[in-house]
1. Identify the structure, out of 1, 2, from whose coordinates distance in nm of label points 7 Å out along Cα→Cβ at positions 41 and 417 was calculated to give 4.3.
2. Tell me which of 1, 2 gives 1.16 when you compute Rg/Rh (Cα atoms, Kirkwood Rh), for residues 489-648 alone.
3. Compute FRET efficiency 1/(1 + (r/R0)^6) of positions 161 and 633 (r between Cβ atoms, R0 = 25 Å, to 0.05) for each of 1, 2 and report the one that scores greatest.
4. A value of 20.6 was computed for mean count of other Cβ atoms within 10 Å over residues 521-528; which of 1, 2 is the source structure?
5. semi-axes √(5λ) of the Cα gyration tensor in Å was computed and gave 54, 40, 18; which structure, 1, 2, did it come from?
6. To which of 1, 2 does the computed value -10500 (helix-only ellipticity at 222 nm (-39500 (n - 2.57) for each DSSP H run of 4 or more, over all residues; to 500)) belong?
7. Of the structures labelled 1, 2, which one yields 0.70 when FRET efficiency 1/(1 + (r/R0)^6) of positions 233 and 385 (r between Cβ atoms, R0 = 41 Å, to 0.05) is computed from its coordinates?
Structure 1
Amino acid sequence: MISKQLTHPNSIVVVGGSNDLDKPGGKVLKNLVDGKFNGKLYVANPKSDEIQGIKSYRDLNDMPDADLAIIAIAAKYTLQTIEFLTQKKNTKAFIILSAGFSEESHEGKILEDKIVNAINKVSGSLIGPNCVGILTPQHHSVFTYPIPKLDKHGCDFVSGSGATACFIMEAGIPKGLKFANVYSVGNSAQMGVEEIIKHMDENFDPENDPKVKLLYLETINHPQMLLKHAKSLIKKGCRIAAVKAGTSEAGSRAASSHTGALASSDMAADALFKKAGIVRCYGREDLISVASVFMKPELKGKNIAIITHAGGPAVMLTDSLSNGGLKVPEIKGKAAEKLKEELFPGSSIANPIDFLATGTGEQLGRIIDYCNNDFDEIDAMVVIFGTPGLTEIFDVYKILDEKIKAGGKPIFPVLPSTLTAKKEVEYFVNLDNTFFPDEVTLGNALARIYGKNNSIYNDDSESINIDVLSIRKIVDESQDGYLAPEKIQQLLDAAGIPRAKEVTLSNVGYLSDALKQVGFPLVMKVVGPVHKSDVGGVKLNIKTAEEATSEFQRMMNIDDATAVLLQPMLSGTEIFAGLKREDKFGHLVLFGLGGIFIEVFKDVRTVLSPVSFEEAKAEIKELKSYKIIEGIRGQEGINQDEFANIVQRLSLLAKAAPEIAEMDINPLLGTKDKIIAVDARIRIEK
């Protein structure tokens with residue numbers, strides 16, 4: 001937990017503080033002094049009585065009690081120091097800057113665990129080890145630069161990497177992005193990004209706390225904690241953006257189902273962010289752009305006016321906005337014609353509004369006024385204004401600043417001349433503004449935030465009934481591995497998922513009775529081999545008993561065959577749904593176009609269980625193949641309500657039977673009236 005001693009200490013000791021500003025202990029002490037920490041500040045160093053003008057204690061026994069200890073000594077000395085401080089000096093909060101712990105070796109991990117145990121015994125707080133520290137209005141406990149001027153209206157930033165935190169601030173500060181609190185959690189031995197977000201949620205003050213949160217994560221150790229508290233913060237009015245690094249899979253994943261092969265920990269992170277309402281970013285500049293958009297008023301619609309004096313950037317921005325689901329609508333009518341008369345000949349009003357390279361600041365101001373007051377179809381503006389260096393453009397940026405602060409519709413300034421107009425851009429930032437140097441990065445950020453469906457859905461699974469007792473009985477009585485066809489049928493029935501009539505047999509003597517139950521035409525499938533099609537284990541449209549007998553005998557001779565399954569020949573569009581249990585996250589529900597197309601196109605949506613009905617319906621519409629599901633060129637569509645219902649029931653099945661490691665229903669055959677499960681595979685792993 002985050003204690004008051006960590007966030008608002010009355011006293012701090014820097015263990016390993018020095019006069020050498022090239023060392024972490026020296027720099028963190030200087031930053032605390034420069035940051036005007038108003039509590040009692042001590043140094044522990046056996047070689048000096050005073051360091052940087054602060055009293056230094058050679059022996060910790062002589063030092064007064066301290067709320068917070070910043071540790072900047074070699075890893076091997078940290079445990080005994082922390083044990084002494086917790087037991088003798090009432091210290092309840094620690095920031096360990098030192099490296100040499102779990103990030104380095106197994107022995108380092110053992111040492112790290114002992115430190116955590118010592119701090120936990122006194123219900124203390126630990127940031128680190130192997131971190132750059134934390135930066136708050138109360139104390140600048142970091143040994144790095146930059147140190148921004150903190151602003152309570154800026155961003156809270158929590159990073160799993162200290163260097164990345166520094167680099168993001170380095171890039172964001174010159175663009176006008178402001179920061180309120182910065183936490184570098186390092187190895188996250190006791191508290192990671194998730195615990196910091198939990199603290200921010202449980203202690204959120206809507207009047208004073210920042211409403212923009214930025215995250216950099218390399219691992220997600222407590223996904224359900226992050227989901228719960230990020231979702232809660234967003235419902236309280238916050239906006240969260242995150243970079244999740246480490247997306248590539250080293251080597252192939254051993255998975256025998258379509259779902260297992262498609263799913264990954266990165267897809268799980270993606271699904272978690274989506275369910276929470278977190279905007280996912282893919283790099284430093286991306287995160288800064290999304291954060292800067294967050295700092296602007298929210299859009300009330302998707303129609304953007306592009307105001308520019310340069311054609312090329314406007315074209316690229318139009319492409320990024322349009323491809324991302326936003327609109328750049330044509331502007332026309334009497335007001336548009338009137339505005340055109342007030343601009344230089346050759347200007348274009350259609351949108352983008354191009355007022356030429358010779359356009360003036362005064363003309364820019366008029367265009368913004370028209371967009372605010374006369375063009376009702378416009379919801380926001382992007383202003384692109386740079387310079388070829390012929391004249392200074394302070395006047396233009398002054399007018400742009402005035403129009404932004406006057407209110408009205410959101411204005412996003414793209415100022416590309418960061419070198420040629422360096423002084424003017426700095427002037428604009430010093431007027432308390434944020435800008436974007438690249439129009440496409442801005443367009444992509446706007447599209448990610450506003451172009452897609454980012455709704456947060458409430459769980460409505462209580463309205464759906466499944467037979468949990470039957471599900472538990474089947475799973476409890478089953479061994480690890482793939483379930484037999486009859487067990488799969490029972491599970492589908494218990495979950496309320498409609499399925500085709502099936503008969504499974506291993507003795508040709510029972511084939512005649514089975515044919516009477518199923519009827520012609522029928523489908524025969526081998527039982528045993530995992531990928532039936534690859535071994536010739538599927539035969540469609542069998543119409544006679546003679547053909548059925550021949551196919552039965554052939555399939556029973558296939559390697560690993562244990563039986564043959566008979567089903568009626570059904571028709572419809574092939575779709576797919578499945579489950580994959582992902583470590584720590586729970587179950588992912590995957591669904592999309594089925595049959596062999598799942599391997600070719602991989603057009604699949606992934607949702608973290610539990611899944612609400614409306615969430616499932618919205619995700620179905622995000623499929624690239626949605627036109628097929630909707631019905632196209634005279635082809636019958638699929639019952640989308642039934643599809644969403646099956647997705648929701650799968651998530652409930654996962655809740656009732658967490659032992660399901662992988663599950664495929666492929667294909668489901670869908671028509672406008674119903675959806676039937678034709679083939680399913682379930683692997684249990686207890």
Structure 2
Amino acid sequence: MTTSRSKPKGRSRRSKALFRKILIANRGEIACRIMRTAKRMGIGTVAVYSEADDGALHVRMADEAVAIGPAPSAESYLVVERIIDAAKKTGADAIHPGFGFLSENGDFARALEKAGITFIGPSPEAIAAMGDKIESKKLANKAGVNTIPGHLGEVADAKQAAVIAKDIGFPVMIKASAGGGGKGMRIARSAGEVAEGFASAQNEARSSFGDDRILIEKYVEQPRHIEIQLLADAHGNALYLNERECSIQRRHQKVVEEAPSPFVDADMRRAMGEQAVALAKAVDYRSAGTVEFVAGADKSFYFLEMNTRLQVEHPVTEMITGLDLVEQMIRVAAGEKLAIGQDEVALNGWAMESRVYAEDPGRGFLPSIGRLSKFKLPTESAQVRVDSGVSEGGEISMYYDPMIAKLVTHGETRDQAIDRMAHALDEFAIRGVSHNVPFLASVAANQRFREGRLTTDFIAEEYGAGYDSTQVPETAKDALVAVAAFVHMRAAERAAQTSGRTDGGRYQPEHTFTIAIGEEEQEVDLTPVETGYKVTANGRAISVRANDWQPGDLVFRGQVDGRDIAVQVERSDREAWRLVHGGAALDVLVRSARAAELAARMPKKEPPDLSKLLMSPMPGLVVSIAVEAGDDVKAGEELCVIDAMKMENVLRAERDGQVAALNVAPGDSLAVDQVIMTFA
């Protein structure tokens with residue numbers, strides 16, 4: 001049963017041609033983002049929410065909110081009848097689906113038509129035509145769009161998949177026909193990989209989309225992922241809003257996007273854009289949509305798919321064109337004509353977007369869940385934008401996508417946009433869950449990234465050995481040591497001024513410390529200067545000034561030798577500090593000379609032996625266990641499969657051994673570091 005609650009309304013008058021009230025059939029940051037535009041346009045908003053989202057930010061932002069069911073999306077956000085019931089109950093005359101969930105569900109769009117509610121998106125026919133990768137490829141080919149070599153039809157089983165792959169030539173891409181978001185996709189470079197990849201892709205497709213049809217196509221080596229943003233109305237007008245580069249991906253999930261692409265020139269942009277428009281017109285498309293291409297090093301490009309919805313990365317297009325894509329979708333759905341022509345589409349400067357996820361880059365990017373005990377956004381401006389659907393104290397649930405926020409920056413040049421991104425990431429403070437902010441900062445600092453030499457293999461190639469936040473460049477270490485000395489000195493000064501002291505205020509903090517980084521120690525001396533200190537370390541004097549930093553603040557904003565810097569600082573005990581900057585984390589101990597001398601005499605505690613335990617690296621559900629107690633296993637052999645946020649993860653043996661005991665069974669829920677099995 002649905003329940004609703006209303007809030008007082010206060011907004012500017014809306015245009016009579018538009019809608020009175022819009023229900024957003026989604027959650028999180030995209031629901032909040034749509035509401036912001038609707039409110040600016042004077043349109044009322046309705047949120048829907050599951051039990052897990054009661055009290056979430058998008059619920060608090062809306063004018064009205066309707067409960068639609070239990071936490072699992074299959075019992076709430078994906079139940080068409082409950083969404084329509086909520087719209088009727090609140091009097092919403094239109095529904096915006098956002099992305100994901102029901103956004104590309106033609107049956108949902110048809111049901112809204114039948115109910116007399118406007119769907120803010122393309123027609124059911126266009127969704128159906130482009131939503132199926134097999135059929136959309138046939139339509140694209142017919143419309144004169146470059147298509148990648150492959151099998152234009154459904155693949156029956158792994159045996160047929162192997163035959164098709166051999167005919168096409170390795171490597172091949174195995175992917176779900178109804179897929180999206182990187183789910184149900186595998187690259188196979190041999191017949192053996194085809195069999196395993198086909199089964200995994202089919203399982204993920206069935207779990208994520210309820211459709212296990214699979215297609216196979218040639219995999220382009222050194223590929224770049226380039227997409228064209230479209231906008232079309234119901235009056236036959238269609239135009240392209242330049243391109244986005246989305247090559248920084250992990251497991252086919254986009255991580256960093258930008259617009260325009262550093263690879264695309266004016267001729268290539270025009271050719272891709274015109275093909276995208278031709279495809280849109282072929283299916284009588286209206287609303288915002290995206291045609292995705294894979295591009296080779298020779299600037300050849302091939303159609304991948306068309307997303308008949310708003311894309312996650314749409315803000316970068318908004319930054320360089322000055323258009324609000326949500327507003328355009330609303331106006332098109334209300335029957336308005338596009339207000340601009342192709343020659344009026346702007347390309348102003350450069351924009352970058354980083355997706356902030358609840359995941360642990362140090363543990364293979366495994367998802368993280370929990371409560372956001374601290375959530376401090378970077379300083380926002382016309383050049384720095386944060387789209388988020390959470391707030392401090394909110395929860396990242398195992399039931400939904402782990403994206404916390406999108407950080408978007410703009411600059412006159414690509415370098416300026418990257419610099420602003422790097423600085424904003426250093427200011428973005430999150431506690432309570434693991435997150436990828438330091439990894440994103442590492443990407444922004446990567447020389448290859450800054451040079452624009454991108455492919456979809458960038459992360460695999462640049463971080464193939466894993467992401468290690470402890471690798472601090474020598475050029476940055478001196479600055480971080482100076483900041484550590486500064487914040488420790490400020491904390492000591494605060495302690496000396498604390499009321500209730502019994503020394504009569506005679507104690508004054510020392511200005512000379514020993515700073516230890518691992519086994520390396522150095523002496524630092526601080527001399528007070530205006531708004532800061534001169535920090536002398538290793539014979540070098542460094543000027544450090546703060547923009548009103550106080551003990552307890554998570555982010556130090558200031559200048560080191562006159563250069564603006566943001567450093568995340570956290571004190572774990574009286575002497576220990578962790579500093580995070582530029583994708584690197586530095587753990588330092590700041591002590592008096594006497595304390596350092598005594599610490600050197602302390603015995604070192606050996607860590608416990610965990611080599612005989614298989615522990616869950618993520619929260620999730622046990623899908624299957626491939627071994628039994630007493631089985632001998634070889635290195636690389638499959639041990640079990642865990643489903644985490646609709647992605648299957650295969651855990652394999654790191655070395656030869658024998659299974660001593662199983663601690664869980666298929667269907668069990670797992671917490672991080674829960675013991676799955678032990679070895680003899």
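What follows draws every value from the coordinates through simple rules; no lab data is involved. Fair warning: this is a prediction, and the values are worked out from it, not measured in the lab. Cβ atoms are built from the backbone, for glycine too; each structure is taken alone.
1. It was calculated from structure 1.
2. 2
3. 2
4. Computing mean count of other Cβ atoms within 10 Å over residues 521-528 on every structure in 1, 2 gives 20.6 only for 1.
5. 1
6. The value was obtained from structure 1.
7. Computing FRET efficiency 1/(1 + (r/R0)^6) of positions 233 and 385 (r between Cβ atoms, R0 = 41 Å, to 0.05) on every structure in 1, 2 gives 0.70 only for 1.
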